[in-house]
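Below you'll find the structures, each written out as structure tokens.
Derivation of every value follows stated rules applied to the coordinates shown; laboratory data play no part. Quick caveat: nothing in here was measured; it's all calculated off a predicted structure. Cβ atoms are built from the backbone, for glycine too; each structure is taken alone.
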Structure 1
């Protein structure tokens, strides 16, 4: 376990910014009993928990409920900051419909899986406003092994729809994000083609070994955590961020301190202030117990 190379005082930390997959959750995408116990203990002692995930709100719900965590949280890699449990959207940054259309064409051309999230309050049938739509909607064009993998990973049931038809709606102003799910060997080509077309308008990041997400410019976990910190009246030196993937690096920069599990990729571990035990052994729980349970 590495040591923090900064002026670190655990008693001055008021909040933990926690990535879920690959960081807080076990490899089977479940919360370990030890992890739940220590996080509940920390919350009872006054620690704030900021969930910062690429997941949608609904696929994160069982985790923050199990922890008893409340307040501004970061979803969709920062595309939405939402207050829990009121579900009030505090901040949202949507990608343009031309980005969605290009992503659809690219996926069709390469023969790979592509999916899109509609914002909450939009009908997946018409693309028009529908207040009955509490959650955002996941759209795919056809069933596939990748779609099945994502469903098993998140529990979200997708809606099959021609993505070109949905983006033609005059009431749809943008989408939360697009996502390619494909072999990592194709990620560089996808990045190149998306960036050649849209440049600084978009942010393309890897959030899981096979997941490549397309977000609007300015969307990142780091910016989302900064927004959540503002609502919670927290200074960077009062926040400790935990993550394991490329999409967590901006969060490391936003917080005063950062940590990654031993199971994270080398480039992520190199950026973290400390390295703790692997997720399969509930390394996060062990580190939190050792560091913050006084």
Structure 2
């Protein structure tokens, strides 16, 4: 049986759904007591874990629970580190002690973003608080891996779904002739959530240790995305107003010049490749573009 820790998150919910669609037994934890049930065991990793025991029969677990917003980590570095570092490591220790293989989800934020396509063995050099916390957890897990622990690290950048609120909002706004504001200095190398779930499932089934990475092959700016949407909708590109993210009060690390990571290991091991950015965004745009095309 598979276990997804953090089933309330978008990625955690998608992984849970993937295994169910494959008719493989899976449980996904929730920290919302009103959602807890036989398939959604209650777990709040911020609480003491001394008495917590993984569900019987668990052979692999994906750790999707985290405080993942850069702004939240920057505003509360102690509280967010309690979850992203201390509690996460305690949880993983309890899983490993029972021989359960672990996939830990990490981030491109463990690097400063100065270089594209960073290899997985490059030294981490985070500048955001979130990235620093993830790097601390990674470093502890790498020690365990060297000791033979059955675990892997999967680094991701921006994960998108067809219902991504920002892009859906842009489509609706532009389609009605209203302007949008898009950052010209914030980059994105999007990965479709279906590819992420495929990669996580492959790692859990394969049980191979290592540091893996999965991002789109190239970066574009959010302004580029806005212009692409305008072109697909055949509306005036002047409706896309470019603005600076750096002058918008975003936390440190929010605007790296590069977000791409070298995904050769996943490609070689499981044949997993992320399509180009416009292919990734096509499901978000195709239906509205048809409906509003002129």
Structure 3
């Protein structure tokens, strides 16, 4: 599969001629990022453990799949279903993407989440099973995909965008999601290590740190998990929750040449809920 040719995009953010890989892209924030990068001109590989994952939370697509949505924008796209915790499978998928698209310029490690029960997530309570799962889903997947893509990025002087979290920078007021916070802090430190190591190769690595983002999953689970409810708005100076589109704009900035001299940094996208040095 060769990259597509497209009309010129009059924007400093243009990604025409580039290939992006977005993990966790079958729904939610990952989908928003994939669509935004495609709108900027990139061809996009959709990587997820379940390519039909949007239906689980009632998220409505405009086409049969996210890849089809991107194709409707005039870009090339293909979906790859894989368990990102399995290193061997990840290596195979990235080799396949390189063969299918001819190159990789951008990796967005969006796969992850606070998926374990919130009621047992405080530091004094969280069990080993939950810790191991959160580390696997958030840190291990980021490491596996980053290591798998680096040979391709060395050929293109590409860029990696990882995802930390507001809870990695400042603990939640009640101490919940402790293991999610330290897993995402590890992602941030891993990103800094990548930036230091790979800068001489022309590869940039940065992080975004979202606050509560009102995806379809968060909306469905807000009352049950007591997260993303009206009480949380009082901790956000902008007095609204983030949207997947808010996050995708930050990803577009870090993926594009607008951030060409930015590496090893973490950009908080949280409406001001965390106002501390990163």
- When mean count of other Cβ atoms within 10 Å over residues 130-137 is computed for each of 1, 2, 3, the largest belongs to: 2
- Task: Compare mean count of other Cβ atoms within 10 Å over residues 18-25 across structures 1, 2, 3 and report the one with the greatest value.
- Result: 3
- Message: Out of 1, 2, 3, which has the highest value for distance in nm of label points 7 Å out along Cα→Cβ at positions 114 and 234?
- Response: 2
- Message: Quick check on the output: 47 is percent of Cα pairs over 19 Å apart, for residues 98-201 alone, derived from one of 1, 2, 3. Which one produced it?
- Response: 3
